[in-house]
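These are the structures, in structure tokens.
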Structure P
Amino acid sequence: MEYEEIKAINTQARIILLNSPRKENIHNGAYPVNDLTDLIDCSAKDIAFDNNFSGYGDYCGLKDALPTKGGSNGTGSAIALFYDYANNKFHSYVHLDTLEGLGGYRYLIPIILSESAALDPDGDCPAINRIKGMSSSGNWSTWHKLNATRYIYQVYKNIR
């Protein structure tokens, strides 16, 4: 009903559907270790195009939640969520050992790079290229930026 009301608005503005598809209560360790995930609702793409909106977007695989007091103290499952426009899903890469925390990314990097031909067949994904040039496994912020960069680039590359 809301989509019909939005379409009925007489405006020259571009209409872009924004969405929060990753549930806050699903912890990193619940995501598939190395597979596409259905735990993130990517229906905004189809809804936007079915309603002739100009585009869509969301939190790029990040949760709609600010960090809590105390944070993770460096523990938790390392996770990389890389959006795939063609499948309209996120590739989920998770290291389940929560005691490793940030250190878990050192295990994810070689897995992601071993799949770079499939993830980045044109060799132009800025997130994959950044990972190739990393001298360390980074921190939580590094991976939030990589997830967001990948998402934005996939949308940009495919709907421009």
Structure Q
Amino acid sequence: MNRLILATNIILGSILIYSYYYLASKNEGAVEKLWGNIKGNVRNLYKISILLAGIGYIYMLYFLVFKVKNNRELLNKILIFQVILIVISMLWMPITINYIQNKNAYLKSLIILIVFIVGIAALGNAINIYKLDIPSKNRNGKILALTGAGYLFFQTFVMDFLSWTYNFF
């Protein structure tokens, strides 16, 4: 069992989710604006995609915590990418709300950089999962974990970095 990966994700993930909840409750008018020009069926597609990315992340986490053994160096790299992904994600909402209230080029650039870093961290995570040396009995689990990590990359890079930034700005 990889307790450090589990504890880190539970603690930082809980802080991330709570921070989004807290900021949304304190900035109700800004929540709708956070979607930018994403409306209707496209927004529903985004919501489904976010849900799928979350499910994929949870399975990937399960696999890393309970099924991976003897890959300490890669697990440490994966943990670093997960910490970057979660911590940088904590910056997105407050800075984007600030941008909504005070549009300026510095905040715009910072938001784009934040979403880009999250996407690249998700890619690093997926690459290192691909590199894991797994016994043949866990190959299907690795494929599912890699699929979850790959979908997280799709969500964070394609849907968030490329599409969301285009629609928001």
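Taken together, the values in this text are just the output of simple stated rules run on the coordinates, not laboratory data. The shown structure was predicted, so the numbers you read here are calculated from the model rather than taken from an experiment. Cβ atoms are built from the backbone, for glycine too; each structure is taken alone.
Laid out as a table, the results:
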{"quantity": "Entry that produces 2.3 once distance in nm of label points 7 Å out along Cα→Cβ at positions 90 and 114 is calculated, selected from P, Q", "calculated": "P"}
{"quantity": "Read-out helix-only ellipticity at 222 nm (-39500 (n - 2.57) for each DSSP H run of 4 or more, over all residues; to 500), computed value -10000, structure in P, Q", "calculated": "P"}
{"quantity": "Origin of the derived value 2.2 (distance in nm of label points 7 Å out along Cα→Cβ at positions 50 and 82; candidates P, Q)", "calculated": "Q"}
{"quantity": "At a computed 23 (relative contact order in percent (Cα under 8 Å, 6 or more apart)), which of P, Q", "calculated": "P"}
